[in-house]
1. Mean count of other Cβ atoms within 10 Å over residues 77-84 was computed and gave 21.1; which structure, I, II, did it come from?
2. Name the one structure among I, II that relative contact order in percent (Cα under 8 Å, 6 or more apart) of 19 was derived from.
3. Can you tell which of I, II yields -24000 when helix-only ellipticity at 222 nm (-39500 (n - 2.57) for each DSSP H run of 4 or more, over all residues; to 500) is derived from it?
4. Have a look at I, II and say which one yields 6, 25, 31, 22, 10, 4, 1, 0 for P(r) over Cα pairs in 10 Å bins from 0, in percent, as calculated.
5. Distance in nm of label points 7 Å out along Cα→Cβ at positions 181 and 205 computed as 4.1: which structure among I, II?
6. To which of I, II does the computed value 1.4 (distance in nm of label points 7 Å out along Cα→Cβ at positions 37 and 61) belong?
Structure I
Amino acid sequence: MVEHTLPATQAVVTLDVALPGIVWGWIITMNMWAKSIGTGVIFLGFYLFKKYPKETEFLKMPMIIISLIFIHIFLLFTVLDLHQMFRFWHIFFYPHWTSAITVGAWIVTALVGVLFIMGAAKYFGKDGIYDRLLRCATILAIPVTLYTAGIMAESTARELWQMPTEMVQMVLAATLTGSATLLLVGLNKLTDDAKRDLAIIMGMSAFIAFMVYMGEYIFGAFKAEEVAAVLAYVKAGGEYSTMFWIGQTFAFIVPMVLVLLAVVNRSYGILPLASVSAIAGLWLVKHVWLIIPQLLPMS
């Protein structure tokens with residue numbers, strides 16, 4: 001809202017006005033969810049290619065394709081969320097390096113470029129180039145995974161979104177969905193040892209993420225009154241309480257139980273169910289955690 005202008009300097013004085021309702025909705029949920037899969041398959045692909053190089057050769061091109069698809073979904077929903085979406089090119093031609101969005105956009109662009117080169121190298125049989133660039137892609141995927149946490153932490157008066165906690169959750173979301181996706185893609189071709197490794201990573205990611213969320217759920221109210229008020233939307237019952245617990249169950253509890261059964265009994269046929277549950281449930285978890293802080297009036 002414009003308060004007044006100063007003709008001599010053409011300066012415009014504005015007042016901060018509360019934005020009612022949900023500003024970041026399902027589009028941002030899609031953004032974070034797709035990014036987790038796009039970077040997660042890189043992390044887990046790097047692990048598999050180093051530990052089981054011969055047995056996982058068949059995954060090299062599928063990993064590139066999956067990562068590019070989901071990173072572009074992530075970029076699509078990022079652009080759709082911009083208020084002036086057709087001016088997204090300003091990020092590259094008029095960059096502001098104090099903005100997490102600008103820094104993230106440049107790093108994602110570099111990652112996409114590296115992935116395209118890796119895909120071309122694999123297509124033309126240049127495995128040496130592919131392997132060298134894999135290290136670069138993995139390093140670039142780390143800030144791509146984490147920078148969304150920086151954007152959320154920059155949001156004023158959102159006490160629930162703290163940078164350290166959100167960074168942990170972003171990494172765990174990537175390892176959870178990355179292992180789940182590669183299990184779905186390579187279940188019939190991966191060795192039992194590789195399946196076991198991916199299953200354990202998925203199960204441990206689910207367990208740690210669940211513990212972090214439960215820590216916020218139980219002890220978050222002691223941190224700030226705002227957090228207590230926000231968590232009340234979950235604890236008091238209703239739509240978001242149901243969505244929260246459905247998400248926690250399918251994203252974390254079901255995969256933990258199924259992974260435990262699969263590893264103990266060496267019965268890996270149930271891992272696709274665990275993988276689908278983790279990937280679908282994570283969307284709900286991210287959505288609830290994104291929405292509920294915005295329900296609390298900031299005035």
Structure II
Amino acid sequence: MDTILLVNDSATLTKVLSSHFKSAGYRVIPVTGVMEAYEAYIRNDVDLILTDFVLRDRDGLDVIQTFRCKKAQGALPIVVFTALEDEETAKRCTDAGASLVLCKSNGTERLVERIEALIDEYKSKMPSASLDQDMGRCIVKATADVFRTMMNLKISAGEPVVEKAKIRSAEVIGSIGVAGFLSGSISLFMPKSIAKKAVAAMLMMEPDELADGDLVDAIGELTNMVGGGIKTELFQKAPLFDISVPSVYVGEDLQRRTVSQDLCFLVPFTVGEETFSVEFLMVTKKDGGTGVQASVVDSMQKV
């Protein structure tokens with residue numbers, strides 16, 4: 001079932017349009033503003049956005065610009081359904097990136113017809129995928145790309161795992177903070193042997209030539225590149241977060257533990273006969289923030 005994200009702050013019009021679209025076979029997600037629309041988009045497979053031009057807090061241009069900003073989903077159809085019939089408004093919308101501008105005075109029959117055509121075109125070019133489905137793929141691709149391009153090392157990815165946060169042990173831990181629509185951290189857990197092999201390849205040195213300072217600095221950069229790669233991959237869906245400065249810990253038997261029941265996306269990787277893992281730890285607090293994390297957790301199978 002195709003999904004329409006309906007952005008409208010009129011309860012009456014939202015009810016009318018939702019009923020009309022549902023009768024036409026669409027799933028409708030009604031929201032009242034830009035930020036709520038962004039959250040709904042992140043946690044759902046959305047095939048088209050239908051927005052009014054006049055909203056209480058912002059206007060339809062803000063909705064368009066939010067979803068047309070660089071690295072956001074450029075192909076997603078955005079339709080502006082407005083009572084304004086002047087050419088200037090239509091031009092401002094199309095210049096901002098609207099796929100179509102329709103006047104309310106023309107009724108809904110043409111609206112449904114045009115929406116169907118836009119969704120068909122969109123799905124033929126770029127089928128959407130939810131954040132839940134994308135996370136493991138993004139971790140795998142970002143990590144494999146960094147190891148291949150920066151170290152000329154081929155790594156094999158295991159099956160992504162989604163689980164509650166737990167204590168993890170490693171000799172080398174690189175971690176970088178995540179803040180934004182998603183918050184938490186991205187961490188690499190590695191045995192020292194793999195860390196040295198990776199760093200030696202990156203710096204074009206022999207593993208036994210590495211000082212501890214070389215190891216810490218290079219793993220920090222590696223963590224930053226993997227985190228940045230995950231961010232870039234997920235930005236194909238929407239701008240979800242920014243990353244901070246990485247931290248690196250080296251020791252004999254380090255343990256990382258969390259203080260809450262956060263959610264982890266964990267992917268194991270193999271280099272030769274040894275393994276390491278990359279984890280996206282997502283804060284799932286329900287008190288404050290945008291609620292995206294809680295919605296992702298609630299939408300997933302209990303772990």
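Read-outs throughout are calculated quantities, based only on the coordinates presented, and are distinct from any laboratory measurement. In this text the structure is predicted, and so the values were computed from the model without any measurement. Cβ atoms are built from the backbone, for glycine too; each structure is taken alone.
1. Considering all the candidates, the number was obtained from II.
2. Comparing all candidates, it corresponds to II.
3. I
4. Here the read-out was taken from I.
5. The correct label is II.
6. Going label by label, the one that fits is II.
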